[in-house]
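Student: I've put the structures underneath this note.
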Structure P
Amino acid sequence: MPFSAGLLGLPALATAVQSASSPYRRPKLKITDIRTAEVMGHGYQLHVRIYTDQGVVGHGEGTDAVQGGVPLVRMFRRFLMGQDPLNVDFLFERIRTSGIFAGAQAGQYVATLTAVETALWDLAGKALGLPVYQLLGGKMRDRVRVYCDSQTNRRDDPDAAAKIQHIRDLGFTAVKIDIDERTDPMRWDAVNWTASNAEIDNMLDKVTFIRESFDKRVDVAVDMHGRYDLTTGKRVAKEVESFKLLFLEEPVPAENVDAMRDIRESTATPICCGENLFLRHGFREVLEQRAADIIMPDLQKCGGLLEGRKIADMAHTYYIPFAPHCVVSPIGTMASCHVCAAVPNFLVLEWHWIPRLELWRSFVQEGDIIQKGFVTLPDRAGIGVEMDEEAVREAQVPGTPWFEASGGTQE
């Protein structure tokens, strides 16, 4: 009996597997171009499109460390042109290992490669007629839970009540606040982030205010942005135990694994870290040393969708949840959702666009992808959303090209 839909109950998957497994039926695609656009959303975003000789186009996005990534994309062209885009991991490794002396361990190189890798998955899904989650092993959930960065944390914020009600109306089941403030009047030093007693009291008041503002069913997370020292991190983690936080994010910088582990071992508050770690290699020691209760790779800069899946799988062997950092557009967010749907240890995904809601809702042709605090995975091929170029051009970084072909012509 042939490998068929009747055997798996997944007609599209069975057809795609047969097509990909039969050389004479496999899509004969070749990469013909790679182009970029630069957008200001929640910070700078690099968008990458990969073109093929059969008109199939993949779209990916990178963030944060991708500033200055356009020249890297031009450099990556020599590894991509004429290649089969369905060999995603081969192309990823080819580019990564070719950059050993060019910074391919982390930072700008990996973040830019992430946008390329994501575009390859979108392209592969479109070529095979399958959503990306199916190529990552299939989905374990139909929708992905999202938490909202609240954009308010103070009782004396005159707009606090309206902002909090807006979050309630949007239906989120989890929120996050920041408690690191350079302008806190109780800070006595512009450089040293050891918090004074009064500064810690202000932090606790922020947490108390937000916790009291939401129903108990709404989880609260707190971010310290890796700014503080070990002394402050330990004190705050202990002080917030009574709030039963979803997590406390990066009380110290994540690169000192021993310090992070010291804090984790000193408190019952779940400690989360990882938004600025890259590749599986960046998470290895955090996991081996039990330095975090929850990991949060950013899937639009840590290495890409398959790399994110591999990081989640590593964490799963330590029974550690996976809660990705995410500040990108609906394109990158939906790409992250495909990974979140495909792994068993997914907890929650970040969303940071409430001050830019109009742009968020118009960014893709499909409209707002978040409904009542969840993203439902589409059955469409690839990532499953397409940019609304007329709307997004309003947020284009001035003076930058818009998906110009290698010869300088615009798409």
Structure Q
Amino acid sequence: MLSALTASLLMTAQAATPRTLTGAKASGTYTPAAITQAGQALYSRNAPPAPRYSVARYDLTLRSTDEKGKPLTVRAQIFVPQVPKGTKLPVYVLGPGTTGLADACSVFNERPEVASWGWYQGHMLSYAAQGFIGVMTDYAYFNDKDRLQPYFVSASEARIMLDAARAAYQFFEGAGKSLSARPQDAVFFSGYSQGGHSSFAAADLARRYAPDVPVTGVAVFGATTNVETLWRENAAFAPYAVAAYEAYYGKNQADARQILLPKVYNGLNTNARSRCIADLYSMYSKRPEDVFQPEFVRALRDGTLAQKYPTWAKVLRTNNAGMNKAGASIPAFVAQGSTDDIVTEAAQRAFVGEQCKLGRAVTYKTYRGINHYQTRQVALNDALEWMKNVADRKPVSLYCGS
């Protein structure tokens, strides 16, 4: 029997953990054959390991908050391997890459046979089939037609990722109670491109916002962690980020007209509210000169944003993910393609170098001849092995100090 003191402490801890799961509904079961079929297009270059388990999927509704504590509702899915009863499995929380800002661009609206945004269902099934409880979440405001997704806003992304992890554990106390799998005390945040930003943002905020979540590691692919660097190297993603920052912070801190060319600024609101990632390159150029005003391009390239555009510099600095010392105790697996033209190899190496200086244990893998869109697929086996070793407290190879 629990002592009165122990019972009291347990009740206090449970009360202190917010209830983030507000709904769960079964939405499909996938056999190994169906999982293989779902991943055929995603893994066309290299085959993933054969599925070990069938997977049950549930649609979830989550409650999270914004920076000011205002509640918001977020959609998610959980993917549960069908394993022997009582088997404990690590929890894998995915932050999607860029899909767009409008409601229609929710990751759950992806129809890859029409336009592929990342084949995220196939991605999640491939991890769950190898013995991970997978959770994939929307970002904020995809269910609010009047608001744009807070694209590359660290504080927003981090809270949702952490609350999604909480919801995974709460799922097994309710709708998932009868399932055989159980969550291990090991959470991995993972993501591709923007999802890498949200994963490191979650690690940054974990200790302060969700100390109850057992964050064990971060595993990212072509991670976009520094928005200023992204704008300098591939400006096609900048207009949507500028629109999101203006909507989130207001014109006093993030005035889009101040830095965008008129031809880009005009029509941006319409584009951001209606067009998804598949249309990005038909709307905007990769070249900063084709997106930003000349003076801003010069400041972006010569490192004088803080002097010439102080409010914009502050916004970008605030949303530089992975740079909080408080989160540096969480190890990371970073996968990078050598021919990535969205997050260049040089930029990723610079980021990893900064992580080493922070004291983070980093496993860094470069894949020769691989571009931004292929990194997740070719790194799958390495990521699986790394997460399993970290969860089991086995040694992994480290980049820092090598």
Structure R
Amino acid sequence: MRVIFLGLAVPNMNEYHNMFTELVVEFRNNGHDIMVVAPTYDETVFGMQIEDGIPTLRVPTLELFGVGKIQKGLATLLLPYQYKRALKKANIDLNFDLVMMPTPPITLVNVASWLKRKYGSKMYLILRDIFPQNALDLGMMNPKGLAYAYFRKKEKEMYYASDYIGCMSPGNIDYVKKHNPEQDASKLHLLPNWAWLQPNLEEQEIIRIKEQYGLLDKFIVVFGGNIGKPQKMENIVALAKSCITNKDLFFLIIGGGNEKEHLDKMILQENLSNVRVKDFLSREEFFKVLQIADVGLISLSEHFTIPNIPSKSLVYFNAKVPILASVDLNTDFGTHLESIGAGLWAEAGKTEILKEKLMQLYNNPDKKKEMGENGYQYFKNNLLASMAYERIFTQVTALKKT
């Protein structure tokens, strides 16, 4: 099968992979002819490249990350035109059997629809981000504004153009059905987040890293990843403040984002000696450091009305770290987490309840270890990249037969 993957967050695959490029590799390893289209990661690297053996068309674009929302919005709007132009100039056969695109961004549906019309390709949507509702939830858009109206229309076009839509959870499927009743619900199916299984460290190496960080005798709570409005870092700061008298507890935050400066200010204002913030680490290094954690933190804003499923839970599962989740009431992540016995959750903004859940893990080392192992086994049995490939291939094959 000839496949084209229209991506946004695509790293240099010669250096490392993320969730989406792991899926691309799975397609390649299963004998499919797959190609990637993605923004340049370096202004000197553009046009057709071979990255980890995969043809990758790198397209010059405006800056898409770490910029203001107006510039990012403009860059996102221009993206489909830039991709189409690059594909036309690349002098390659564009007759693909399957077009895959994840969200974000929804604007790439223009490219997918163009390929569908011109060559009769099928389209598979990997729905990870329900936009523009998530922006509305965080107060980043006006529900009566032109931007919201435009992107909501584009979202509906995307669902209509898709032949199959892979959703992160049953809650995601229900949400899309409820808010888009005119769409064909048979397109929707379950496609949980995925990752490759990484080998875990030996105990001696974990102790060495604890010593390196000066945390040998601490109960370590780690938060890793993006530090932005969706993560509502105020709730993590409130939890750390509520635990300040417990000298054993220590919070290690690793990552970056547009709320990092605000986070640093909050920690300084509250004089929190039990919190340390460290900049982004490489994926490999973060996984090593994560294994010193007693608990892995996940935080989502209580303002969300859409059911988000944090992909960072995968690396916590892999590291055998039980999860403590502070999440909104509209996601099914917390209830799912407890149903598989891999962690505990509390409603975002309810600091005392969240602290009670943390203390359950602190006071029950056997239960904590069991939850970490449960998450690891669930990950191995359900969430590997190879399993995501099989789910997609099964759907596409069934579609081709009908």
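Quick note: the coordinates plus some simple rules give every number you see, no bench work behind them. Values in this document were obtained by computation on a predicted structure and should not be read as measured data. Cβ atoms are built from the backbone, for glycine too; each structure is taken alone.
Student: Which of the displayed structures (P, Q, R) returns the greatest value of distance in nm of label points 7 Å out along Cα→Cβ at positions 110 and 382 on calculation?
Tutor: R
Student: Given structures P, Q, R, which gives the highest value for mean count of other Cβ atoms within 10 Å over residues 198-205?
Tutor: Q
Student: Follow-up. Where does the value 2.00 come from, among P, Q, R, when Cα Rg over 2.2 N^0.38 Å, for residues 158-213 alone is the thing being computed?
Tutor: So the calculation was done on R.
Student: Taking FRET efficiency 1/(1 + (r/R0)^6) of positions 230 and 366 (r between Cβ atoms, R0 = 41 Å, to 0.05) from the coordinates of each of P, Q, R, which one would give 1.00? All intermediate terms of the calculation are to be shown ahead of the outcome.
Tutor: Values: P: 0.35; Q: 1.00; R: 0.75.
Of the structures listed, the value fits Q.
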